[in-house]
Structure I
Amino acid sequence: MRPDTSLPCQRGWRLLFTLAAAALLAACAAPGAAPPTAAAAADLAPTGTLRAAINFGNPILATRDAASGEPRGVSVDLAREAAKRLGLPIELVTFTSAGQVVEAVKARSVDLAFVAIDPVRAADTEYTAPYVIIEGAYLVRQNSPIRSNAEVDRAGHRIAVGRGSAYDLYLRRELKAATLVQAPTSPAVTDLFLAQNLEVAAGVKQQLQADAQRLPGLRLLDGRFMVIEQAMGVPKGRLVAQRWLSHYIEDMKASGFVAQALARHGIQGAAVAPSQARP
């Protein structure tokens, strides 16, 4: 009888497959190691295309190019570089407010977002560590009796905020006496503040500084009322993607990529976030 030589071969292939699978699982589970690129790409972009949310409501993160109309900014650069490293085509999905971005993440109509870390949003979003820190500030009229941040939260004071923004969520939790009046987007805050003759406008410091320069009779209060930590986020449960992005964003901070992007796009009033331990 001719000996059956297929059994050792089958066992060999099974062993190789088992070892490869074990190595893959170990790479995913090893502390301090980024997940394999293929696994991260599959988890992050299940459609095969990385759908990155770009928020024009925060000019520190993204704006439209004056000549081409195309999105530009630090968030755009980070999204494109991530797609390049993962070997994925990219689709930039644009929004006019952070609230719209958060809803898109919740609906899973986008795969990647650049949003401020907030405990309310954490119900639907897996975050990386922050990559940029932004200051939240208050804007008042030149003749306003309000002279400091501590004087804002008083009875009778109405504060304009961008609906669903990080500072909207923060002020909802923190205010004791003042009331919030929501603008549809963050860039519309100052217009609402003026149109409704409100006492205070709240928002990203850079945006309010630009408004104070283009409109007469306005001033910023000194200092800041909060620090906004901008991070990368993915839909809840995409833990392999979140872990890969957590390693990625630490690389981008350490290499100078984030600082160079901020400088290249002329961004002031934002700082690169400190490095953090990798998961």
Structure II
Amino acid sequence: MFCTFKRIIRNGALVTVIGLLAACSQKAETLKLSVTQFGTATETAFDGYDAAFSAQFAPFPKSADAQRDEFVRNMAAFTGPVTPSNIETLLDPDAVKISPTVRDQWTATLRDLRNQYQQFVAIFDNIEAGSALGASAVTQSGPILEKLRTQLATITSDFARNPPTYLTRRSTLIAELNTFRKDDSNDPEARDLEYQIWWQRWQGLLAEEQAMQSKTLRAFLTATKLGDKLQGQIDNYARLDVASLIGAVEQGITLADQINKLSPQELVTQGTGLLETATQ
């Protein structure tokens, strides 16, 4: 009978342990949802960061017919030999060729940034759900996330203060403006009309730059705010239950919706103030 009693106790303890492991497994899997939210948001932010960098050097888009006509005009005016080094300029003189060194440096920098956040997310992919080592890994990920959050805040704040501009398109419009001013054949009314059209194009370019900044800031603010919430979940992981973690995922969705509704000025204001709260 004593042996039977021991078996009952042992089996009861086993059931309790299994129940605890199941609960821990649920917690780990639910926390991974928030980690995935954060990881996806950072990928989107760095996609926008890369697009903004490239947009600085992109010319105004042209139709195929416009490109062909411009090439014909260029060839009619060009008297030198056509070579592999100048053919691309003859085809599209407005296109700015980024130095391979600069492009490689940017690509390497962006790749390193992405890898840091991907490695952080991978910590949770490799966690053995419900294990003591898994809980320890969650705790140890806290300081890593703190550094990533500070880095995100720095990038976002800098982007809010010093947004990239469409350098090539600005140069094209400025060159056109100088051409108008030198042309003495136009009467005053025609010149005024050209100035008005030019002003409208310049304002449109500024609006495009603002839209680019706003889109990228939305992505970075979303990633940063989700990182802030994730930090709280990780720091308090032992005290949180599954319901709390599920609630945090839902709050993340709501947070992204709220950021999408911010005006350009609100985005800039929040972006410039991030460094003050990044480590709080």
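Looking across I, II, the calculation of Rg and Dmax of the Cα atoms in Å that yields 28.2, 115 traces back to II.
Given that mean projected area of the Cα convex hull in nm², for residues 125-268 alone, derived from a single structure, equals 11.7, which label among I, II identifies that structure? Only one of I, II returns 11.7 for mean projected area of the Cα convex hull in nm², for residues 125-268 alone, namely II. Suppose FRET efficiency 1/(1 + (r/R0)^6) of positions 93 and 253 (r between Cβ atoms, R0 = 35 Å, to 0.05) works out to 0.90; of I, II, which structure was it derived from? It traces back to I.
Assuming -28000 is helix-only ellipticity at 222 nm (-39500 (n - 2.57) for each DSSP H run of 4 or more, over all residues; to 500) as calculated from a single structure, say which of I, II it is. The partial results should precede the final answer.
Values: I: -11500; II: -28000.
Computing helix-only ellipticity at 222 nm (-39500 (n - 2.57) for each DSSP H run of 4 or more, over all residues; to 500) on every structure in I, II gives -28000 only for II.
Among the shown structures I, II, from which was the value 18.4 of mean count of other Cβ atoms within 10 Å over residues 37-44 calculated? All intermediate terms of the calculation are to be shown ahead of the outcome.
Values: I: 18.4; II: 21.2.
Label of the source structure: I.
With distance in nm of label points 7 Å out along Cα→Cβ at positions 141 and 165 computed over the structures I, II, the top value is the one for II, the highest of the group. Ranked by relative contact order in percent (Cα under 8 Å, 6 or more apart), structures I, II are topped by II, which has the highest value.
Of the structures labelled I, II, which one yields 12.2 when mean count of other Cβ atoms within 10 Å over residues 85-92 is computed from its coordinates? That value comes from structure II.
Readers should treat all values here as calculations from the given coordinates under stated rules, not as data from a laboratory. Everything numeric here is computed off the predicted structure, so don't read it as measured data. Cβ atoms are built from the backbone, for glycine too; each structure is taken alone.
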